[in-house]
Each structure stands twice: as C-alpha cells, then as structure tokens.
Structure P
Amino acid sequence: MTHTPHELADEFPESAEAIHRLKMESAHFARLADQYHTVNREIHRIESEVEAASDMRTEDLKKERLLLKDEIAAMLQTGS
C-alpha cells in the first residue's frame, strides 16, 4: 500500500496527540477528521489515476479538503 499524502498526521505532525484526544472527546472533530480522510483518499485515488474524475470534481474536492483542514486547524488551536 502506498502512502497517501496530506493525511492529518502529515499536515499537523506536532498535533498527533491533540488529534487523537479530540477524536475521542469531540464527536464533531471525529466527524471532521473522518470526512477529511474520505475526501483526501478520493483526491489521492484521482491523482493516482485509480479513479477518473472531471477537473471540476477534483477542484471541488480540493476546496472541500481545504475547508475541512482549516476547521480542524482552528479546533486544534483552541484545543476543542
């Protein structure tokens, strides 16, 4: 299995413990992390040419990933 780029652990290496803790403590954070993971994997499949998608679909997914990443980053900063 190849490594998927942009996983949360890669994006926030200094926050691995906080990510784990928030997944356990916050249902909202856990949903965001799951959604991020799903979107990121789909982007990776498209970029690896495992899955076909239009450029518009790919851009929409990247925008969604960025919004999720921003929300996750904000929660990591506040610790909640």
Structure Q
Amino acid sequence: MDERTSALLDYAERLTEDPAALGPTDVEALRSHGLDDEAISSATQVIAYFNYINRIAEGLGIAHEDWLDADGRPKTV
C-alpha cells in the first residue's frame, strides 16, 4: 500500500474512533501526502456518512445484507 493511501486510512480510522482528537495537524498531514482541500473534504464526508449510516443501522438492529459476513465483508463463494 502506498503512503498516501495509508495516511488516508489512518485518518479514516482516527475520524471513526475519536473525531474530537483530530485537528489542523491531521489535515496538514494529508496535504503533505498530496491531497488537496477538496479531496480531504470529500474523504471526510464519505467517512462520516458511512459512520453515520452504520450507527443508524446498528441502532435499529437492521440485519446485514445476505451477501455480507457478520463483519460486513462480502462472503466468499
């Protein structure tokens, strides 16, 4: 995995687990890997949306799709 992807995944994990801990230095870190403000904003919105919708589904007890394993990954045939 390249460093840019790794940095973005680290950001996604931190945004998911402890969003209040993120700050300007985290955005600067993404910029240092070649992401511009539009890309950072888009990534943040997608990450936040998936966190939101997953919490809604889990909070309402909605079952996973039949084609997904319990951890949310596609089942292998």
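Any read-out appearing in this document is the output of simple, stated calculations on the displayed coordinates, not a laboratory observation. Predicted, not measured: the structure shown is a model, and the values here were computed from it.
List of remarks:
- Ranking P, Q by relative contact order in percent (Cα under 8 Å, 6 or more apart), the structure that comes out highest: P
- The greatest value of Kirkwood radius over Cα pairs in Å among structures P, Q is that of Q.
- Among P, Q, structure where helix-only ellipticity at 222 nm (-39500 (n - 2.57) for each DSSP H run of 4 or more, over all residues; to 500) as derived comes to -24000: P
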